[in-house]
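> Down below are the structures I want you to see.
Only the coordinates and a few stated rules stand behind these numbers; no lab work does. Please read all numbers here as calculations on a predicted model, not as lab measurements. Cβ atoms are built from the backbone, for glycine too; each structure is taken alone.
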Structure 1
Amino acid sequence: MVKLTIDGKEVKVPAGTTILAAAKSAGISIPTLCFHGRLDPIGSCRMCVVEIEGCAHPMAACTTPVVEGISVTTNSERLQRIRKDSLKLILVNHPLDCPICDKGGECLLQDLVYEFGIDRVEYQTPKPERSSQYATPLIRYWPDRCIMCLRCVTACREIKGIGAIDIKGAGYGSQVVVIDEDKCQSCGECLQVCPTGALTENLSRYKGRPWLVKRVPTTCTYCGCGCQLELNVEQNRVMAVTTKEGKGVNRGSLCVKGRFGYEFINSEERLTKPLIKKDGEFREASWDDALSLVAEKFKSIKEESGPDAIAGLSSARCTNEENYLFQKFMRAVIGTNNVDHCARL
């Protein structure tokens, strides 16, 4: 264990721990913008700078490992000035369009600008020409809102192992670009980690503010992995799908189906009531009537032709638990092993 002092508080952490993680373990908050718990430290935003006794220059807490006996200061007039200047430089190319931005109300940059009391853009520079082309039509890229934190690029490479996007250029002229469009799986991992409104969903024409939508936790039904997600609902309509970082077996990640495949929920073509065929035509029925009819048919077929005259086909859109119950029903209740499963969607 390594012993150090942070803001006068003695802290013990394992060797190799960063100063940012050590401070967090001690309940000491350091502002961050590019840092993300599932990514290797990026160190691009300079918001987490701290002072270390004996060092002439502030160091980034997210990339600096602890050393035995050091004394760290996380909050001082000098550090606040550096962090405020870093935010001002970020805002040079970032429009103050929070009222119309989809990320308004849950934007990390917006929160920090409010915290540091920045109410105008002081620094000026020629606006760089940036392309709005992106790897997938399901995500809209707003290049003028991008703060070049590199979260999206790093997540695509480290979490998904794809590397479909990267940074092109240097300085204020740099931007996120598509380097291999064929690699992109439209999973939305980049959208999930973006701290600003630079990447927004481009699927639904309906949008809901964070404080207006109700987020309903549920399990994705596209396969048996059991990924956890949240349906963002307003006026009984699903506006978007989000996740909670680190929650569930998916730890906040989703595939393209889980993140963007929700429009069927409010489709006018979706069946919402059971249909029973009478006189050659389907007619709406209650669930009790439909289930009773199925039970009667199963019973009569089993009595007349035996249980092996019945077979069951399960669905990849069910959870593992539901598929287990289905095969148990077929074997224990019907009395047959004629059970199959199609994993294709």
Structure 2
Amino acid sequence: MKEKLLNLLACPSCGGDILLAYASKYEEKEIIEAVLTCRKCDREYKVVRGVPRFAALDKIEQNKADTAENFGWQWTHFTQEDTKYAEQLLDWLQPVKENFFKDKIVLEGGCGKGRHTSLAANWGAKEVIGIDLSAAVETAFQATKDLPNVHIVQADIYKLPFKRAFDYTFSIGVLHHTPDPKKAFLSLASKVKKGGHISAWIYGAENNEWITNYVSPMREKFTSRLSQPTLYQLSKLPTFGVFLATKLIYKPANAIAKPLADKLFYNDYLYYISRFGWREQHNIVFDHLVAPTAFYISKAEFEDWWREINAQEMQIIWHNQNSWCGFGKII
């Protein structure tokens, strides 16, 4: 934890300022082991292995803990990097471009292994905070600790330990895995100061009926209950089918005969992921099978979220005909 993070922190219980009570271990400019305290209510929070801990999995609701555990395992094992991550992030954040991050204080809701946190930092953000409830914060911290404008925090998205001080907050593929996606969205929006912006990418209900009717029941009743190492191995089987289809059918078909390719099942998405290699496609398949909770949200429902925060300059964009990108300004 970098000491300047204290300027943005607030007690998730009472909203009071967070102070550094004492630190027992430093590594260069990072506080590795410490105790933080709330000026107002005297609650204490620990910094462990460089990460401020405002949530403990043994003290939260079971469905949150199960989701955090499954995704935490994922992001401590799928630690690969890909040169296409920047392009992919901007696809999810559209209409946002790289220069939008310049000099902004940014909050990422659900940082996973920290790949998007790093990109935001390298695109010129003044400060970037990535939060996650899971053990993924360990991987994210190691991946970003050398970046002077990045901070990783373990926190519950419903009880964010921050002041309303952010110019921009975004969440990619996280809200739909929470017990109440709209509530999580509103929590993130509450930390954006007036005139700031928020982006979110979520699974769409439209065009995903085959997933909600067939894949989701299998995921809920079977695959999400397997041990993560077991699922890791079993998920290689469907990944093999997806990999062959994207590389041998969807990619060449879209290059040679786009009008015909558009008639293929789920063409936009499968062609989109054909750019990735085996490791990343395995991650994608595993991701769809590991989550205990996943919601598929209609455009109408998603629009309601933005109306509730009175967002201006709102844009809702259909992505790969299976998901929604949202962007708006807080007033």
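> Quick check for you: by mean count of other Cβ atoms within 10 Å over residues 134-141, which of 1, 2 is greatest?
Sorting by mean count of other Cβ atoms within 10 Å over residues 134-141 in descending order puts 2 first.
> Please compute FRET efficiency 1/(1 + (r/R0)^6) of positions 102 and 278 (r between Cβ atoms, R0 = 41 Å, to 0.05) for structures 1, 2 and give me the label with the greatest value.
For this comparison of FRET efficiency 1/(1 + (r/R0)^6) of positions 102 and 278 (r between Cβ atoms, R0 = 41 Å, to 0.05), the top structure is 2.
> Next question. Of the structures labelled 1, 2, which one yields 16.9 when mean count of other Cβ atoms within 10 Å over residues 174-181 is computed from its coordinates?
Label of the originating structure: 1.
> To which of 1, 2 does the computed value 17 (relative contact order in percent (Cα under 8 Å, 6 or more apart)) belong?
2
> Assign the value -6000, calculated as helix-only ellipticity at 222 nm (-39500 (n - 2.57) for each DSSP H run of 4 or more, over all residues; to 500), to the correct structure from 1, 2.
So the calculation was done on 1.
> Output the label of whichever structure in 1, 2 has the greatest value of FRET efficiency 1/(1 + (r/R0)^6) of positions 94 and 270 (r between Cβ atoms, R0 = 30 Å, to 0.05).
2
> Assuming 6, 25, 35, 24, 8, 2, 0 is P(r) over Cα pairs in 10 Å bins from 0, in percent as calculated from a single structure, say which of 1, 2 it is.
2
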